[in-house]
Structure P
Amino acid sequence: MMETSRTHSLKSRGVDFSLAGQVGLVTGAASGIGQAAAIGMAASGAHVACLDRPGVDMSETTAAIEAHDASALAVACDVTSLDQLTEAVQRIEDTLGPLELAVNAAGIANAAPAEDMPLEQWQTLYDVDVTGVFLSCQAQGRALLARGRGSIVNIASMSGTIANRGLKQVHYNSAKAAVQHLTKSLAAEWADRGVRVNAISPGYTATPMNTRPEVADQMSQFASETPMQRMAEPEEIAGPTVFLLSSAASFCTGVDLLVDGGFCCW
């Protein structure tokens, strides 16, 4: 069978993990996985806009991005507001150039017994962790689809695949499962229009939320229950995220990539 010109082009350029010269954004970029993803993108050559809640200091993230000789932009944005997200995308494109990459890492977590959980607690988490991801994808997708190219990675959780032992978080678990299926649904809808949508589902990760002294014993237990016998560092989630953003993953869309140290193996 005659080789197509596209196949030949892909083979001739080899595997490319670089994001050089591309413009990306990260929600929840001030700390944790979002911060690591933003810095990882810059280390791979991207210019990165950092989005987080109004009043949150993003200077540490932007300074680390600029240390990689990449452009950085901090944008205060509430991910539950489509208007703010749309304005943020426009500002990014006006300042840094056409958007091609996006990572949606903004999220919240808490716990309560299911039988006692107030509706407000359930709804607030869903507003950020599900609706916020959808609205982010919607604002980003409109820009990417208009040019027929781009890649989005949503940060879900292994909690969308399993029910974590000892954690009473029915709202969080189900919200992350929703993010996983939202990702697959968007991937299927946009696949023939040049936009890839994938998800990363981290296991227990040493973010600021999980390294507080008051949860040290619990985190030690979770580490011992992980086959690799430790939690992930945020940078270990950033690497797979950069892979899915890059052209090295050009045939990956609708993927939910577990990055859990083997936790879901047993």
Structure Q
Amino acid sequence: MANNDSIKKTMLVAVSLCFVCSVVVSTAAVLLRPAQVANKAQDFKRNILQAAGMRDESVAVEEQFAEITTRVVDLSTGRFTDAVDPDKYDQRKAAKDPALSERLNPDDDIAKISRLEKYAEVYLVEGDQGLEKIILPIRGYGLWSTLYGFLALDSDLNTVVGLGFYEHGETPGLGGEVDNPNWKASWPGKQVYGDDGGVAIEVVKGKADPDARYEVDGLSGATLTARGVHNLVQFWLGENGFAEFLDNLKRGEA
């Protein structure tokens, strides 16, 4: 009988401990959730600033991000829209919502994103002389994962200011070299559209010609990731992405 009591007591203590731990973990998760959301939003803004070459670590992210205006673009018309609130709109969720996105034709889906959202957020840096920079959200599949990032263009809407990815699952040391500052430094100054108006920028295999206006270095040992970056940039700058919007913006018709 004593042995049975001992087993029961042991089980009771174990179950009670599990219950207390689960309550503590659940409570901590709920209490920390707002901080996690705030940190994620701040990191998102930091990456926009970094892509635009604007990040100053001596200034708070929120303070510096106040220099940027967030607008929403209707990708079907290539014009700004007030149909959705940029402060509440979640572009990634919209891309999965049949009511806010459409399935892409496989022949058009070179970025391998499956669905294209109707609305996209863009980020504008404006000064006394008008538009100075624009930062575009981009995404596409690499070797192992979807890469999410930003491409910043200068006021001519053709010259790259910077590119960066804030989320991906590529192999560290190989495809993960998309995060390498030296590789990202090969993007600024490149031209995205050719003389015929088509998307001309490309990620080449190996080293790009330093004097080539449209070529960006490939990633050593990560051909498929580099090809994925090439494809996603081509897609988002093309007719299914921001091409019409950028044309309208150049003409002052966005």
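Values quoted throughout were computed directly from the atomic coordinates according to the rules given, and no laboratory measurement underlies them. Keep in mind the model is a prediction, meaning the values are calculated, not measured. Cβ atoms are built from the backbone, for glycine too; each structure is taken alone.
A few remarks follow.
- Origin of the derived value -11000 (helix-only ellipticity at 222 nm (-39500 (n - 2.57) for each DSSP H run of 4 or more, over all residues; to 500); candidates P, Q): Q
- Structure from which 19.9 was derived, mean count of other Cβ atoms within 10 Å over residues 118-125, options P, Q: Q
- Which of P, Q leads on distance in nm of label points 7 Å out along Cα→Cβ at positions 54 and 246, largest value: P
- With distance in nm of label points 7 Å out along Cα→Cβ at positions 70 and 238 derived as 2.9, matching label from P, Q: Q
- Source structure of the calculated read-out (distance in nm of label points 7 Å out along Cα→Cβ at positions 110 and 182, 1.9) within P, Q: P.
- Value 20, calculated as relative contact order in percent (Cα under 8 Å, 6 or more apart), assigned to which of P, Q: P
- Parent structure of the calculated result 42, 23, 19, given that semi-axes √(5λ) of the Cα gyration tensor in Å is the read-out and P, Q the choices: Q
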